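Nothing in this text is a laboratory measurement; each read-out follows from the coordinates by a stated rule. Since the model is a prediction, treat every value here as computed from it, not as a measurement. Cβ atoms are built from the backbone, for glycine too; each structure is taken alone.
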Structure 1
Amino acid sequence: MGLCQEILQNISKVIIGKKDTIELLLVALLGEGHVLIEDVPGVGKTLLAKALAKSIGGKFKRVQFTPDLLPSDITGFNVFNQQSGAFEFMPGPVMANVLLADEINRTVPRTQASLLESMEEHQVTIDSTTTALPAPFFVLATQNPIELEGTFPLPEAQLDRFLLKVALGYPNQAEEIAILDNFRQNDPLGLLAAVATPTEIIQLQKTRRQVHVSQAVKKYITAIVHATRKSRFFRFGASPRGSLGLMRASQGLAYVRGRDYVLPDDIKYLALPVLAHRLVLQPAEQLRGESVHGFLEEIIATQPVPTDAS
């Protein structure tokens, strides 16, 4: 069994019945991206982040986003040491391998923006001094779709930093019975052991970059992205970061599934979670109650699928 499958199976000891979502998290981790989970409370978002961190032997930090949260509460700050007569950097929770940004849309845009540099460049700059973040660095952010009061919707620039946007969803009855059995006597998270190390994850990320992406698949990726820009239903289409994200995610998916090449089916499978949150509907379509997903699915369905992806 490969290391990727070991990680997936290890997380599945805690998170029951969500293999597709767990796989997408690992895809994002290998793709050196980040994940936004939008779902109702109590479905296991925090548990999932903790299980991932424990499985890869990484340092885990959690930030509860609130309206009074300051950027320095995330990135850290400098304090003056009277004994040494110099300023010392006090690292914030961003100095972790896995950062859970819980209810990220409950804080003001200024604090949301403090994560932009960390997510894109894996570093923080405090008072003109830049500090590298631990590697690997992975942000799993959550937001609640049902509590709109007191929230600040993420701006497009922030959403574009997330490689994937996913949902866990409610378990079915059989899965929920299994959850009750799993948590009846013990906390499975407390019993979870690491099956990988951060160094091994870095190596997996390097290996993922070698997964072959043919010219035909690259044309397929860009055809879908360009169609979002030409669509009359979208005010903003996907940027080149969306194209890069779709390629990196497809490489990650191929690698997790034991291939060293990307298939067109990988692109079709990932197009929604990679691109949907980057698109903005025209105001008229929003008033009609239309969804980004519906129009994006039409685009994917109408793009010719390459038959020779070697």
Structure 2
Amino acid sequence: MAGERNVDEGEFVRAISGFRNWVTIDGSPGPSGEGGFAAELDRYHLYVSYACPWAHRTLIFRALKGLEKAISVSVVHPLMPAESWVFDEYPGATKDHVNNAEYLYENYLKANPDFNGLVTVPVLWDKKLQTIVNNESSEIIRMFNSAFEVYAKNNDLDYYPEALREQIDEINKPIYDNINNGVYRAGFATKQAAYDRAFDRLFNTLDILEERLSKQRYLVGSQITEADWRLFTTLVRFDPVYYNHFKTNKKRLIDYPNLWAYTRELYQVPGVSQTVNMDHIKYHYFASHKSVNPTGIVPKGPDLDLMQPHGRENMSKP
């Protein structure tokens, strides 16, 4: 999960990811000129937390594209101590299958001995060159979408089609600013004005998306795209965590008929439900964030039926 800090205005500011290289089909430069990493079978390893919405994106794309055999995974313990994400025994967590590290920061230092930034998930690790390729989820999902086609079981699925890229990029921005990152801006605000701004932007954007999804089935075009999956990982955490923990309590997700049905539909896409570990999600947020929840008590509720029929099969499409 990307790190954070607070500035004088009490505003939450997300740290910039430090490793921004790309895996491409043949190792040629990526979109911003970075390159040198060619797609190869079982060369790359993904470090994730089930709790983290940013890491969750990468697990979803790995599952949707059918890359389980091409890209291996290690899962950290859901509780994040001050030292860093840790590899320890817990249901659903794993050892570090590649580097046998105890803490994730050890792999950051292995990649760059001078690294002194924030240790975040996800991390895409190159087993061949023994280094971190990338720790920015929005870029990793695009690599998974296109660079590993020869190894993907579902290489006919394209979640960032060229014809829709401008529209996807356009809607990604307010979703990231006001929803994905917006819940953190509300939850980690240290001054009332900063919280109020984040809160209002969050619910204004949710209201806009609720209206949008009353008229069409997906955010962009007539198919599920990257934009939908980027939104989904926040929505699926909204009622169990953000509504209470981050004080985003104007409405629950289930109070938005279209957004709630849309979230259930995405959850029911084959392979996606297996990437949602609500135990890890709730345990991490409520037990790790002592500044927000000093007692560390994890709420037992709410009861949510994500497998309830969503009824969106006949929704009109733009």
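Taking FRET efficiency 1/(1 + (r/R0)^6) of positions 30 and 294 (r between Cβ atoms, R0 = 25 Å, to 0.05) as the criterion, the top structure among 1, 2 is 1, with the largest value. When FRET efficiency 1/(1 + (r/R0)^6) of positions 118 and 190 (r between Cβ atoms, R0 = 30 Å, to 0.05) is computed for each of 1, 2, the one that comes out at 0.55 is 1. When FRET efficiency 1/(1 + (r/R0)^6) of positions 142 and 230 (r between Cβ atoms, R0 = 35 Å, to 0.05) is computed across structures 1, 2, the figure 1.00 traces back to 2. The value -13000 for helix-only ellipticity at 222 nm (-39500 (n - 2.57) for each DSSP H run of 4 or more, over all residues; to 500) was derived from one model only; which of 1, 2 is it? Matching structure: 1. Between structures 1, 2, the calculation of mean projected area of the Cα convex hull in nm² yields its largest number for 1.
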